[in-house]
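Each reported figure results from applying straightforward, stated rules to the coordinates on display, with no laboratory input. Everything quoted here is computed from the prediction, not taken from an experiment. Cβ atoms are built from the backbone, for glycine too; each structure is taken alone.
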Structure I
Amino acid sequence: MRSPRSWLGLILIALTLLVVLSKGPGIVYATPASTDWFKNAGYGVMVHWTSQSRPQSGGAPQPYCTAVNNFNVDTFAQQLQSAGAGYVIITISHAQQFFAFPSPKLDSIISGRTCTRDLYSDLYNAINPKGIKMLFYYPSIGTDEDPAWRDASRFNSDPAYFAQLQYDLVEEIGNRYGTRLAGWWVDNCFDGSSYGSRYNFSTYASKLRVGNPNRIVTFNLSSIGAWDSTTASGIADYQAGESDLLDRVPTGRFTGEGATQWQTLVWMDDFWVHSGSGAPTPRYANADVIDFTRSVIANQGVFSYNAAPYQDTLISSATMSQLAALKAAVRDKKKDDRDAAITYSSGWNDIANANYANGTGRWTLTSGSYAEHTFTGTGARWYSVVGSDHGKADVYIDGVFDATVDLYASTWSANTLVYAREGLANGQHTIRIVARGDQNAAATNRFVEVDAIEYLALSGTKVDDRDPNVSFSAGWNNTAASSYYLNTGRYTQSAGASSQYSFGGTSIAWLGPKGPDHGKADVYIDGVFDATVDLYAASRADQALLYTRAGLSAGVHTIRVVVRSDRNPASTNTYVEVDAFVAQPPGGGSSSGTADDRSGSISYSGSWNQIAGGSYYGGTSTWTLTSGSAAQHSFSGTGIRWIGPRGPDHGKADVYIDGVFDATVDLYASSRADQATLYTKTGLSSGAHTIRVQMRSDKNAASIDYYVEIDAFEALP
């Protein structure tokens, strides 16, 4: 039987390679500048450190160049690293035109506005070894707060002169910093205003890239929250995305203005600049910031967290506390290829490129070469590189073969999630990635790469079955063994027997054994049915993750496990066990809202098959050709997306929400597109819902077959 991807093997796609490495995998760069590294960063920090920033004591600002001379770049670099920032955007000017570096051009226009110290060269030297990139904010304006600059620059009297002056200044800056400067965020370029109308943006963009053609550029073309300009099309590389709320999540990577990289910039403590008294204090709870950042990253967007620093001691302790919590939740479980926790056999080589996570990767062409990582948790994700010259690898979990991953793709992309395994028993596991030595028929070589490995861990409050807050109805029995959490568990074979636990938090997990003699149970959250859990497994696994529910509102909730009378046909009995519950307080955990096709939260009926490939989310997809076969996923939120392939050999499916028919989806397309958004439902009431995708017996008249695939579901908050 032909798999739904086999037709791709007949097509040879010719790529124009803009950059070819003589030793190592081929790389194709976007034009005019690649935002891959920016997308891979996920989030960074912006600081409005200006001539108006006040010291922690609350007094008047020091003279600007005095403050520049006192700026401790090592302290700031450590703050950025502790924040998990992939980059920093720093103001080189703002309401008042001062430069923290020598500038002959600015000196020729107005005196006393430049400093002897080159602050940003020193800053680059401090942050570059930490893998943090440097971008500049530039205001492009003359304000009433700086009338001397406004008049000297002819901001009001001669817009064309002012525009040329900006081109000259940024060109001088670009030549000074060269490749050390990774990008620009240029303000006050608003559409339909006297600000923006003075610029030729193609000219401005070319000047901003002087010294580094791969420098990424954006213009703030719309007011806060508008984000509707098309001026950026073909000129800017990413969306400015200025906002004062955590109210937008991307629908995909290139959904910014003019189909650019999606990005949002939000002021998170003081209003951009700390120019008043008191301490900058975060505006949002840690949980909200963490959940928002995860959602942005899951949809391939970028979030810039604006911190308003003190003039002397930089980012406030309260804001740093939130940034440290963000790093712990989002960054710390992802191990870079150079991390000592990942071990390699012989046959691997190093590669450095800005598009990789932390700028590096490991690659091999040697069949049998492997990379291995031992972790404690419930799952693992492998981030690699896909491309036209990439081959295949086998993945083993705890020594048992789990999947073959095809890393071929028509376009090159680094830091790409190619494999995910969830639902392991909570404990120590090992993932091993083995180069096979073969390749897709369309591939030109068989490179296998490791960019990063991320482990998934249950964090939060673990509550044992003997805890007095866990209640049991009649029919349960005690059992003891060292394989249980705290050496005990509860089991039953009585249909209708139940166990209940009330907790405070935003997610809950049920841990216990799976095995060849185990049955089924229904799970209720706050009295509402949420899922049926099949506890059958061919071999026994203790402390397994049997069920998890994320995305609950902050507050007190109740989970209830009710034993069913039926079982999997392969099971020899109907045992149901409770070993522990894990409650997650707000802002923790590892759930991103996206459930891979192999997630335990997705149940399949009928006839389904699995396929592996680097272009799939998590490296796998599940497909069917059997009419009536269905996939069902329970989720919490106000909406849902079904993600999967479209193609010339795909059929149709009906979608049901909460048991009610909602839409028929035609999956036909003249050319194949993976990880496409096939269906979206929004506007649901906040809470628990179910999506069911059921294959139909018909197809588009132009389609050559009936394939229906599930790659992932994404719950919308």
Structure II
Amino acid sequence: MPNRRSSRKRRRFERRTGLNRNAEMHSVSVYVPVYYYYIQRLLESGPLNSDWLSAFAEILPNPLFEELGEHVHRLLPDEATEDFTYGPNNLEGYLQYILESPNLSRQIRQVYLDLFRKSDPAPGQNHHRLPAYIEERLAEVIELVGLDDEGHRILHALYCWTLPLFDERTVSDDSQFNIELLSRLTGVHPSSVRELLSDQSPLLSFELVEPRNRYSSAFEINQQFRHDLEYPGKASSWEKLLEKDSGSTFALDSFSVRNSELETLLSILDDGVPSQILFYGSAGTGKTELARALAHNSGRELIFVNPAPEGEVLKRRLALERAVKMHQGNVIICVDEADALLNVSPGFFFFAPMTAGDKNHEKAWLNQFLERNQVTTIWITNDKRAIPESVRRRFHYSVPFQPLSGSQRLKLWRTILEGHPLAREFDDDYIRLLAQNFPVNAAGIHGSLSYLKAMRKRPRGKRFRSRLEELLKSRSRVLHGKSPKIRAQNNEPFFPEFLEASVDLSALKSSIENHLNSESDRGQHLLFYGPPGTGKTKWIQKMSDEIAVEVHVHRASSLLSPFVGMSERQIREAFEKAESARAILIIDEVDSFLMDRSRAHRSWETTMVNEFLDAMESFTGVLACTSNRIDDMDPAAIRRFRQKVEFRPLSADNSWKMFQAYFRHYYPRAKIKPEEKESITALKGVTPSDFAVVFENLESRTAQSLKPGEIADALRKEVKLRRSDSGPIGFR
């Protein structure tokens, strides 16, 4: 006997399909024409089942549904019609009975075909029966991704599979069943269907279709793509991701790229040959702004392919294809924030960046697009670690972006403030302080100043500076995940002009500044040696403040570790971090681990020196090492330093000049007693740090309370204490 459906199941079906036995609802449904087309395709060949036939009957007009009942009653044997009750709730059971007989099965197939052909709302029309705007969007996508007619038919059928009448009835984990079913629906040969669903096909490389789940061989249309097809409005959702650049740009010399790289980029754009260019590196380093400046400089229009609101990769691929087809010739395309599009290699362990996936079709689309794209395109990503090697090879040129150095930020601040309405709020010392402390780029500086300029009640003086620093701090926190450590301006007195050094320190400062602004592949490696307190470390720190360059200071003790291999690792990381930040690397008391290897007693003493020398060899920045015991250092290590600078205790003449400078700093209104000169110039071995310590200790005293010779006596004690503390450490 028939299996009866519950009325609840019936009502649920009506809600899902938007159809019921009401003829009015039948005439209103926008999907009825396409239902009729695919139902007829299924009826014309292949096996049938009672679930399908029962569901198909649901969309017949009432008179034809009643006519179907008469045919069903006629086909059933007498014993099955004794208690015959025909209706939507019990049709499936009767059909199941009929389909058990091959002869009756053929007859019911023909009955269905006749009824659907008779009532077809679009007789003779092919599969293009969806609402016009959906058909138009599908046609646009077909053209964008380069599918032929067979691919069009497959994509159309897969979209219709998701409609309520077919959904779940066409699902199977049998791959062969799915291929044959698609072939029945579309008329495409099964081998062609299989090829169109391969990884290399646009259907999968664009992710227009995807497996229903991780373990299924059944394909379905990408749900996000389905929503995009049904998106209301004249323009498609992917076309809305395209944006023409507008507004002012920064000067080309404002960016943290080498001159040779900039010249190459300009040459590529001037040549007019379609090129694929990759900008990669830390966030906030000006990659997007450089793309804008290059386009402006070359006189070409820049089209941005913006990220999709919810990060859908498919929508962005379609937008990119649309941009290429719309804009040929004198145009540059910029794919900003392209991480999800490019980083498609499988992740590695727990530390891998989030990627768009590891499917072959994602890489296939990238490679195909880069090969056929005839519009110069700049791709921008923060991370390139998961970009497949095959994709990297297809970029014609790539530019790494490092964080701006302090000197570059100083130059940027000065350039932006030139002629700016807020320039009167800044003096040179304050500009240096901002450049040194806030790792922001040109957009960050410009944006903060624009915000303050637009305020109705613009703050002044200290309030202005406080508000500006808060804005810069906020931008730094967003970019780097933490607030910058603000280093206050160091007003501690220091007088480098009186230092006793073996070279002209002013010339050395110029040499360091030139190196930092150059593109040399060789590092500038400096060894400062001499007694403690002679100004070795202090000079390089003060000099870096003056030219607004970040410094990374390490004492040897901070790099040494009791664990095997840890010292070598910490040495390597110190060099890598300084290189990345374009900072001056200062290693104090380097003799503590660059000891003479000929006197090494343990293997780690040798490997530590080797690691340091290897890291030093590849370091292209400025390295300044200080040593109080150069005689204990490894001779090979000493030879690696490009310049060795000796710092000595002060001469009698410079001791007197240093005394006068410190005295005037602490006691600007007091006069120096003449008898002080003899006592000061008589000192032997006094250093700049001795003066700093003594005058700091006397800071609370007035000039009148100081006795003649008291400062000289204090300096003498400092010299004596230092000498008594200079013996070797450890057991004797």
Structure III
Amino acid sequence: MAYSPEQYLANKERIKAAKKRYYQRTREARLSYQKGTGKMVYVSNVSRPINQKLLAKQYKISVETLKKHMSPNYKTDPKYRFYNGKHMESHLYEGIQPTEFYDKLENVLASQTNAFKVNIALGYDLVSLTDGSFTQYWHPNLANTYVFKTPVAINSRSDIRKKIISEIRSMELANTLNYPKSGYKLKSITGFKIYIYFREHALGDSEAVIPQIIRDNKHVINFPKTNNKCVFHCIAWYLHQHAKKDPRRIQAQVKEVFKRYCSFKGISYTLSLFRSFKPIDLLQLDEFEECFHFGINVYSMDVKTGNVECIRRSEREGVAMDILSHENHALYVKNVDMLQSKYQCSKCEMIFISSTKLRDHAKNQCELVNIESFPAEPTIYRPAPNTIRSMLTKYSIKGIDQYLDHYLMYDFEAILKLVMAQHGENTVFTNEHIPVSVSVSDSLTEEVRCFVSDEPKMLLTDMFEYIHQVSIKIQQYNVHKYEILLRKIIDAHGLTGMEIPGAKLDKTYKMIDVDGWIKEGKYASFFDFHNTLGFGKQRSDYGRIKQHLDQVPVLGFNSGRYDVNLIKNDLFAVIGTDNIKSVIKNPSYMCIATSNMKMLDISNYVPAGTSYAKYLSTYLGDCKCDNKIRCVCGLGKGIFPYEFITSFNVLSQTTIPPKSAFDSDLRGTSISDDDYKRVQFVWGHYGMKSIKDLLIWYNNLDVVPFIKAIKAQHIQLHQS
């Protein structure tokens, strides 16, 4: 049939129009949505309501949420950044409040659909202790601000709270951070970055090659040709197992289990769906536990060593099924104890590594009483030996213990000076802590002295002059206690002219020479002679023990974090920097030592988190006074109007502050009527003339019971 040119052009236009309509339809919906199959939906024109409903249904969101995100005025959260990669993704939050941290962290982790590993990096502000206006911001970075040393594997929803949330809550996050030097403290944690590492741990590879060590294990069942449904085979066997049932012939039970899962998920069962079902990710086992009402534990085996490790333990109460995962294939475990070579005796519950040893035990030793014995001294960890104890043993001296009996205690109080200084854009410093008083006591004389001054440097000068005076008395006590040992060391090794001032350098001196000098009046006593000796870095036995006897412990409670940081601007100017040593852990000072004292924090030697009140009640008990208002036992509650004292001049006020003066705006607390009555009783009972007297009473109340508690702890140590 022949066409005319007119007909040819008309047909060409019709074909062109048909192609245009076809391409328009395919642009609007490239792939139609098939109900129940879960296929991805691609659309190009999302302004059409029908396409919006399609997208919302596929991604399980509301149409309103989709419209909000499509709006030209919509802006993402400026505090949040999301980065997506092929093998990982990260979520960055900055400029957030501390209270938001756990909610945002849990939301991100709970949104994951497959098993993953996670680590967290913190962003935080550090503020200089010497210059409050100087801060440093450390960006979240796994190189130096990580929370966990290695990424944590998440294999179930319960792992999120157990391994991440609870673990972080139990941490002291300030101790995990980096500080450029000790002159900084943590201001606040203002950001964090979550790193999610994708994992391939889907159970359903029926083509996996099972090694012989697993194939030959009679406590494991391998289901062949499962077509990605090995987990369903394990569940079917667990629910319908029978002694005579063949694991290779349970297809009917597997389909029944699969239909039950489809019903739970709201999916219509079809044969094509059953045949094409994808492998199950480890994180999906939470759904299976909810569907079938029992727990699922997953184990892995090292084929070289045979060691079995639990990689997912169900938190569900009641019965549980055990699965062995090997190269993404699930195998049913009949008895996990046998698989782990744990053979338990039914009588005494002892566990053995083989059935042979269990039988031998049951025949011969099950009824025997086992006596456990432990070494008296550590066998692996060897702590540094006690120098005094070693010397007493070396020189065969008995009847003297190795403990130093006496020490000093101190405690500072500070006033809150109103400053209202702007610090950066978002921070205002409202108050500054100014040291105003310090109480010092010692266990030798049991006297207590309180120094009050408006000049921090003068306050420290008075404090350390008094400490020096008392330290000499304690050193005299120590030298007298160990004089027999010191004399023996001199007789055994002698002292050189380098160690005795004014003596001839080429001669060695023994005790007969020392006693002669004392008799001649060159030295008033053996302590005076001991006090003049000097030793270099290569110390003899005498030099080593002299260091311990001369360094008098000066103790505080939580002093490493508060008291020392409060006074350190003037501390080293007062005590000097010659021959000084310090041990610093983050912003906390664990020890500051000179030649004649050693400042220590007793809170480093008690369980973490122990408060001062708990420490006193542990070793002294609680206050036993019937009338808490009129308590004078020293264990009663001390009360002081911190926020009322805004300058040193207020301490000169000669009347009791009003009840409202004891309220705290920082803590949002008020004192009770009974507490205020106690203040009135104390004021009259001790004849106070000014608020300064109330401060001295309050400050002393921190060190007087403290010395008694340390003595009780000391006695307990002797008896242990």
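Each of the structures I, II, III was assessed by Kirkwood radius over Cα pairs in Å; the largest value belongs to III. Here helix-only ellipticity at 222 nm (-39500 (n - 2.57) for each DSSP H run of 4 or more, over all residues; to 500) was derived from just one of the structures I, II, III, and that gives -15000; the source is II. Have a look at I, II, III and say which one yields 5.5 for distance in nm of label points 7 Å out along Cα→Cβ at positions 137 and 209, as calculated. The correct label is III.
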